[in-house]
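Where a number appears in this text, it was derived from the coordinates with a stated rule and is not lab data. A quick note: this is a predicted structure, and the numbers were derived from the prediction, not measured. Cβ atoms are built from the backbone, for glycine too; each structure is taken alone.
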Structure I
Amino acid sequence: MDKLVIRGGNPLLGTVRISGAKNAALPCMAAALLTDEPVILENIPQVRDIETTRKLLAAMGAEVELGYGRAQHRTTISARLLAAPEASYDLVKTMRASTLVLGPLVARCGRARVSLPGGCAIGARPIDLHIKGLELLGAIITQEHGYVEATTDPQKGNRLHGAEIVFDKITVTGTEDLLMAATLAVGETVMTNCAREPEVGDLAMLLNAMGAHIEGAGTSTIRVQGVEKLHGARHRIIPDRIEAGTFIIAAALTGGDVNVTCCDPTHLTAVIQKLHETGVKTVIKSDCVRVMGDQALKAADMNTEEYPGFPTDMQAQYMALATQAEGTSMISENIFENRFMHAQELVRMGANIKVEGRRATVRGGTPLSSAAVLASDLRASASLVLAALVADGETIIDRVYHLDRGYENIEEKLKSLGAEIRRVGNIFPKRAAAPSRA
């Protein structure tokens with residue numbers, strides 16, 4: 001199992017290019033199931049969740065063609081024939097976004113069988129909002145043996161039908177899943193209390209390019225006028241705002257000077273505003289954020305919220321920053337109930353953190369020292385990398401496969417900025433096997 005070894009103490013200096021957004025690419029890949037014509041997606045990040053989704057689409061019968069050389073971030077998906085509209089457990093057990101294929105499959109094929117999602121152990125990710133919405137659209141749902149099965153009703157022409165859907169709770173994947181399903185439903189669908197994340201708007205842009213009629217994406221109310229058929233399209237995935245935010249914090253935390261390029265600062269407003277409160281200086285251009293970490297950091301409280309609030313996917317990284325800010329920061333996690341597992345690993349490195357339920361109290365200004373730490377999920381991995389960059393000595397981070405799910409070539413990018421980081425295999429000696437007692 002791969003590990004990262006990081007020696008802290010170097011300020012990050014230079015320019016880093018941000019990759020395409022994994023959380024935008026995944027639903028766009030699922031959207032290719034809605035048509036029998038090719039969908040060409042550009043700026044696709046090379047991360048593990050994307051590769052899992054490629055295998056998933058191929059297992060269903062889609063043709064998935066990868067670009068090479070200068071086109072290596074391009075993927076062409078042709079779902080002309082879908083012989084097996086199923087997402088098996090073996091393929092999606094490491095990825096929570098598996099539910100994104102449920103809506104497209106039942107809308108186009110009239111049936112779908114999808115394993116309940118896996119992914120990071122950061123709290124409940126209920127699929128009930130997906131199911132409730134699909135039932136309102138006319139799907140017949142059954143659940144057994146860890147799978148959700150959805151079929152259309154023959155008495156309704158084996159088509160989904162438009163409906164009014166009110167989400168009980170804001171859900172990004174639920175909004176995306178039902179948005180895709182509604183594009184091929186008969187009549188109009190109105191969804192309220194929708195997620196407003198940029199990734200939802202990016203998906204809607206692709207769907208409209210494919211011939212869908214969608215209005216209001218990026219607001220709390222989305223209207224979809226269903227169509228008979230969608231066609232192919234070419235679409236460029238938006239930049240990854242979470243990767244950008246991670247490198248912005250890395251530059252500030254290490255006292256560096258970094259140009260974070262090929263990003264969209266308008267997607268980072270809440271993060272940048274909060275960092276300004278801590279004393280971080282930035283220069284913002286249309287597709288670039290320069291971070292200058294030459295000021296002492298000061299504590300600032302933070303609450304995670306749905307977009308456009310401070311993203312839960314940046315909470316762990318912000319906690320790493322808070323350990324080095326003078327004063328006490330109160331961090332409240334309002335999205336997932338189990339997203340403080342990185343706190344105990346930061347404490348192993350010398351941080352002063354007390355967790356009570358969904359609130360963490362971070363007393364900053366404490367020096368961090370190297371330790372062997374364990375990554376529990378994707379964003380926790382990033383927080384440990386950030387902490388290691390400023391820790392004294394050499395930190396070993398285990399289970400970095402979590403990191404590979406969402407960050408493209410993070411160690412190479414950090415190396416280019418001056419970090420001492422390397423990836424290694426199992427560097428701990430194995431215990432001798434017990435003698436056989438035949």
Structure II
Amino acid sequence: MLWRDGGNALGWPPMSFSSAWAGVFRLLRGVLLALPVALVAGSASALFLVALEAVTRLQWREPRLLWLLPVAGLAVGWFYHRFGKGSERGNNLLIDEIHEPGGGVPARMAPLVLLGTLATHLCGGSAGREGTAVQMGGSLAGLVARLLRLGAEDRRLLLLCGIAAGFGSVFGTPLAGAIFAMEVLVIGRLQYEALLPVLVASVLGDAVCSAWGVEHTVYHFGEGHADGVRAPFQALLLVKVALAGMAFGLAARGFAGLTHGLQRGFARLAPWAPLRPVLGAFGVLLLVWLSGTRDYLGLGVEAPPGGHVSITAAFQAGGAETFSWLWKLVFTAVTLASGFKGGEVTPLFFIGATLGHTTGVALGEPVALFAALGFIAVFAGAANTPLACTVLGIELFGGHDAVYFAVACFIAYFASGHSGIYAAQRLGVSKLAVSPDQQGRHLRELGR
């Protein structure tokens with residue numbers, strides 16, 4: 001028998017029926033609280049994705065809108081300066097509020113980031129969509145918490161649910177969304193206490209988004225693979241995947257370092273915050289002239305008319321050039337560091353897929369496989385979320401190459417060092433040999 005003498009054979013402390021029922025009640029209560037968050041976050045993601053598709057197509061039809069990028073930058077910068085009240089910190093504000101509940105996440109964050117992101121994409125800025133969906137989900141979750149007059153712990157849970165629902169619904173990857181919300185807070189640790197409510201929020205948020213008729217991008221991953229069939233293990237291929245994982249981690253570290261460095265540079269050049277996106281806009285215009293292409297503007301999921309480099313193209317032979325990943329890295333770092341709005345993740349997908357394409361060609365392996373590896377592994381290194389990104393790969397590309405996905409993501413995670421796109425992340429378990437006093441510190445304190 002497990003239960004005996006007030007304890008049990010496993011050495012665990014005794015559990016009374018009352019405490020067991022209290023745990024079940026807390027669990028059910030958490031799931032119920034997750035439902036309204038999933039509903040509003042999934043609906044917000046649907047609205048955002050439909051609007052984003054519309055402004056992207058308009059930008060392609062009217063390429064002269066690119067010349068209005070400085071005007072859009074000034075507008076975005078001024079609105080955040082005038083009405084933001086801390087909202088400009090974006091995902092980092094959400095992470096800080098979960099770690100140490102304080103002033104809360106303002107409801108104004110949702111409309112501000114929505115309009116700011118649409119303006120960025122309308123005029124050709126290089127940005128993504130994850131940050132917008134996650135911030136809208138977190139902002140709306142905070143609003144639900146205030147309306148229900150919840151305490152600090154419940155607000156923390158709802159913010160986690162908002163992150164999961166936003167991420168899962170915007171990419172159509174509910175399992176990855178749930179794990180991402182639990183993994184992104186502390187490097188090296190998962191926040192398991194919120195597992196079921198966060199999973200419910202992510203799955204239901206994705207279902208709500210789909211119920212609005214929104215379709216997510218399907219990445220064609222072929223080259224001899226059969227869906228659901230595990231690829232035969234190849235030791236040499238595994239070695240090549242590990243080498244590629246190092247390159248992906250270094251690219252992630254480079255992106256995070258350049259973005260944070262440019263943020264500090266723009267702040268020194270332009271003490272008045274609304275002017276920084278204007279400087280960034282002129283930087284993007286200069287990059288378009290230097291590169292001679294518009295392939296690196298916008299999301300990059302599909303190439304604009306007349307272009308040929310994109311995320312979807314990277315899965316095909318000849319779908320990327322040798323330094324396509326570097327161009328996108330610089331375009332995105334300049335856009336986001338200067339104060340334009342949007343996410344980092346889809347550009348990181350672009351950087352990873354095109355770097356994977358280049359790496360696959362260099363190593364003599366299928367470009368589709370290595371584009372998929374780069375797609376998830378650069379994000380894993382930049383966000384410090386290797387488990388979520390492994391699951392992301394399985395949800396997007398199937399489980400036949402799951403071992404290679406995991407190897408690429410975990411090696412990229414270690415190769416990126418103590419850097420990352422989210423400065424509010426805390427160090428839980430060190431990747432490197434560090435002094436004990438660094439445990440629990442923010443990435444912003446570790447030099448990122």
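Give the label, chosen from I, II, of the structure having the highest value of mean count of other Cβ atoms within 10 Å over residues 159-166.
The structure with the largest value is II.
Supply the structure label, taken from I, II, corresponding to helix-only ellipticity at 222 nm (-39500 (n - 2.57) for each DSSP H run of 4 or more, over all residues; to 500) with the calculated value -8500.
This value belongs to structure I.
Compute FRET efficiency 1/(1 + (r/R0)^6) of positions 319 and 407 (r between Cβ atoms, R0 = 25 Å, to 0.05) for each of I, II and report the one that scores greatest.
I
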